[in-house]
Structure I
Amino acid sequence: MQADIAGVIALQRATPEAAQWLASDYERLLAPEASPNFDEGVAVAEVLTRISGFIVWRSAAGECEILNLAVDAAVRRQGIGAALLSYVLERARSSGARRVFLEVRESNRPAQLFYTRYGFLPGGRRPRYYSQPEEDAVILSLTLASATPRSLRG
């Protein structure tokens, strides 16, 4: 676990558009007694035993929030971000979430385009939400389908 946190921190530092969390933030999130009322966690993707992507989420009370997501620039556009997002969306559905939301830097157009490809829609702004540099956040959200598909042939 500690080695994974170190890998996540290293990737996060190399990805300035990602939220810059402290190791203690991840340790608290991953502690066994962390939050019994939430489905939350960190998932990582590895390429050749090196952490090449990660996603952080929290689900509770019918909503899921994606808190952080980063993919190593050297392996972007190879499906890593999509796999991580799909993993969290499936977890959100199975935990009963009806809506997923996140914030993204206003200047991070590639991330905004990535999320809109998965059905996320802009729904507001948070002025001066980010620091270093100070920047507004665009709020994106996705409504998850509540219907469960079934075959008509039974």
Structure II
Amino acid sequence: MARLLRFIGAAIPMLLASCGLPRDPEKTSERVASTHELRVGVSDNPPWTITNGAEPTGIEPDLIRRFASSIGAHVLWTRASETQLVQALKEGQLDVVAAGLEKKTQWSTTAGASQPYGEDGQGKKHILLAAPGENRFILTLDTFLTEQMRASKRHQA
């Protein structure tokens, strides 16, 4: 009985500590919720991202607009090269990068990669990038992407 009480006494603090998981060390989720702004970097990679108009278009910008709406935010776009966008993501200046990136991108070790949300005609899976370590935000994004994929499959059936 004493062993059980010691186990419970040790387990309760661990359970309480884990209640706040996952966490965003840089507080991305909190900032987006308070400012209602989702800072998105985009580079041209048709048909995934098209940046030659006033507003980015394509598969990923449309997806990101729906995501932003689902979390009560509007999108602030930044256009640049992939390298510049990933650097801005690492420095906390962006929340998401949309660039038509494949799952096996060189950037997946530098930034937080979403789950694959779609694939091209060659079967290559595509992802979005998020700020590294912002696990709560990435979980929110992944949950949204999962819902979108399920809805798309139901619509196609």
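No lab work stands behind these numbers, since they all come straight from the coordinates. This one's a predicted model, so the numbers in the text were calculated from it and none came from an experiment.
See the values below:
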read-out	value
If relative contact order in percent (Cα under 8 Å, 6 or more apart) is computed and equals 23, the structure in I, II	II
Entry that produces -14000 once helix-only ellipticity at 222 nm (-39500 (n - 2.57) for each DSSP H run of 4 or more, over all residues; to 500) is calculated, selected from I, II	II
